[in-house]
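Next up, some structures in structure tokens.
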Structure P
Amino acid sequence: MKLNPITKLLILGSIITLPATAAEIEISITNLTHGNHFTPLLIAAHDADSHLFQVGEMATSALQKMAEGGDIGDLDSAVMAANGVTVTNPAAGLLAPSAKVEGIMLDTGDMTHLSIVAMVLPTNDAFVGLDAWQLPTEAGSYSFTLNAYDAGTEANDEIVNGGGMSGVAGIPAAPGGDGGMNATGVMDMSSNDKVHIHPGVLGDTDLQGGMSDLDSRVHRWLNPVARVTVTVK
């Protein structure tokens, strides 16, 4: 059907003046590890210039708090200050090994990128992370896996001592109650103080001593450590 010029202008005008609609997404996250927990998750939608972390860069103090002690408060505040939107602690606590949290709804507004972080326990400063993934514009489901990263802020001594504050050596806890005690500590020879792929833990099988308080039969992992599915409505 051929449209006259006036009709064309009316249609074009109605398209141009349509209000922008926010993009709603639904997220599920699965812990793929055998014996490690994730601390409360932070999910953030933000612009292209914002990052919760960047591989090859020094960790911010906010990232250090999360990676060493599971505290996502400062990262959440930073996203909000940059006009981003977040979902905090969707699993209502720790996400256990092989557990899945799903049905996480996030209205991204005009934000274009998605990031996810959580500390991996028991470790010194490992975290599962997604850095500024560009949100698809087409409706559908998108699945991918996430690696564990080392924040580069603390030596990986593998001693469980309740330490969870930034700059305090040690691991806060072994949530499964399957850690050892009285370890002498792993000699961490790494000199990489930037965010990088985590080399994994060593552990041992001596729960009453040895070099590590981590059980190599339980706490060792190979990347990836998480699976994410994002459904764009």
Structure Q
Amino acid sequence: MAYILCIETATTNCSVALAHNGQVIALEEDYDVKYSHAERLHNFIDKIVKGEGLTMKDLAAVAVSKGPGSYTGLRIGVSTAKGLCYALDIPMISIPTLQSLALQIEPKENDAYIIAMLDARRMEVYSAVFSPKYEKMRDTKAEILDDNSFFEYLKAQKVYFIGNGVEKFSLICQNQNAVFIKNKLPSAKEMATLSHSKFLEKDFEDVSYFEPYYLKDFVTG
């Protein structure tokens, strides 16, 4: 009977989910183009917990999107998660942002790749490569896009690209194996199964010392 609160603030999507044994039972999010985390995050948390007839004391853990992503967004999400874990004396779980983003795609091909990418300003993105079974195939990187980016994956099979970095890559990539999934951002919804697995494995973070995975030095936004 594990209730886990999932918090996703790595992009402009302020997203909160309540999961029970790995299944989402409540979700609140705001896909506004502007960052609304400071105004909405605590209201969303209060709304979904009370909406299920629960109190904060019913939570078994808090899961937070660890990055990469917006410096400000990640900082707000992690600070909130830490505060709740301290106050409730419950464990904190971190979820790689690009891994949960990749879960929004179900490839039709058994040998396709999934590349989750988030905008890092100008022609740069944060990206990670996954197999159709969501296994990590390459470490997360900050990289500058050009028309040869990801050629080693595109040359032989379909590659599904997802995230807010897709818009600019779709303008320069003409490869027929590229499938662009647009208008998608990380959501707390996909954090449910990942956080439940970590909870069962007792894979928790040290609340005192945990820091978001910024990947790069401070970039506003």
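Laboratory data are not the source of any read-out in this text; all were calculated from the coordinates shown. Not measured: the values here are computed from a predicted model. Cβ atoms are built from the backbone, for glycine too; each structure is taken alone.
Taking 15.6 as the value of mean count of other Cβ atoms within 10 Å over residues 149-156 derived from one of the structures shown (P, Q), identify that structure.
Details: P: 22.9; Q: 15.6.
It traces back to Q.
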Given a value of 0.35 for FRET efficiency 1/(1 + (r/R0)^6) of positions 53 and 205 (r between Cβ atoms, R0 = 30 Å, to 0.05), point me to the structure among P, Q it was derived from. P
Taking FRET efficiency 1/(1 + (r/R0)^6) of positions 85 and 141 (r between Cβ atoms, R0 = 35 Å, to 0.05) as the criterion, which structure among P, Q has the greatest value? P
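When semi-axes √(5λ) of the Cα gyration tensor in Å is calculated, the result is 43, 17, 13; to which of the structures P, Q does this value belong? It would help to have the intermediate numbers written out before the result.
On the way: P: 43, 17, 13; Q: 31, 18, 15.
Traced to structure P.
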Of the structures P, Q, report the one carrying the highest value of distance in nm of label points 7 Å out along Cα→Cβ at positions 109 and 125. P
Parent structure of the calculated result -4000, given that helix-only ellipticity at 222 nm (-39500 (n - 2.57) for each DSSP H run of 4 or more, over all residues; to 500) is the read-out and P, Q the choices: P
